[in-house]
Structures are given as structure tokens and as C-alpha cells.
Structure 1
């Protein structure tokens, strides 16, 4: 498996509430699911949320 750079540019949801309408982040990962997990964690850390908070990224990831 190769490592790809994934980018996300879209909304961030906490349960059914949009907490940030547009957020950009990027990460390197071996799969899209791992990239989504990395980006969710990155958002939580930079926005003062706890690691166990429920944050989702409903938009599409792009491979750079």
C-alpha cells in the first residue's frame, strides 16, 4: 500500500449540527478511512474539543 496525501475542504458536523461551515485540512494516510480519522482528530485538537467528541466530515476527500 502506498501513502497518499488527502485534503478536505468542507463542513464539520457535531452530531446533526454544523459547527464549522468550511474547514480545510490535509494529512498523509494509507486509506481514505484513516485520512478521515486523522482529519477529524486534527480538527478536534485545533478547535479545543476532546478526542472522544463526535465530529464528522461529511464532504469528500481529495487525493493530492
Structure 2
């Protein structure tokens, strides 16, 4: 399992704020990581970390 650095910015943009790159967040209770808008609490957009970013972190360049 890959653990990303908390608050690190990724190349995925918020669909509600348009020009804002999402950051890695961690659920404090479960340890589950996800992407969230850095404009929180004004913007509550979140999404799962895309497979492409996980594979890249593991050293893979693309999906098979």
C-alpha cells in the first residue's frame, strides 16, 4: 500500500474551483487517504486518489 505525503499537491484539479490543484488528505480515524480541495471548508470537493498516481508512486508509468 502506498502512503502519500499529507498535504502534497497533485496534478488533479478541483471540479468546483477549476484552477485549484487538489491535495492529499488523510482520514484521521481510518487512515484512508483521498484527494481534497485545499479551499476547505469553503469547498468540500473530494475524490479517491486515481490509479495512475498510485501506479506512478509504485514505479509504474502507465496502466496495463
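Of the structures labelled 1, 2, one was used to calculate relative contact order in percent (Cα under 8 Å, 6 or more apart), giving 44. Name it.
It was calculated from structure 1.
With helix-only ellipticity at 222 nm (-39500 (n - 2.57) for each DSSP H run of 4 or more, over all residues; to 500) coming out at -2500, pick the structure among 1, 2 it was computed from.
So the calculation was done on 2.
Taking 16.2 as the value of mean count of other Cβ atoms within 10 Å over residues 8-15 derived from one of the structures shown (1, 2), identify that structure.
1
For distance in nm of label points 7 Å out along Cα→Cβ at positions 24 and 56, which of 1, 2 scores largest? It would help to have the intermediate numbers written out before the result.
Details: 1: 2.6; 2: 1.2.
Top value of distance in nm of label points 7 Å out along Cα→Cβ at positions 24 and 56, among 1, 2, belongs to structure 1.
Computed from the coordinates by the stated procedures, all read-outs in this text should not be read as laboratory data. Quick caveat: nothing in here was measured; it's all calculated off a predicted structure. Cβ atoms are built from the backbone, for glycine too; each structure is taken alone.
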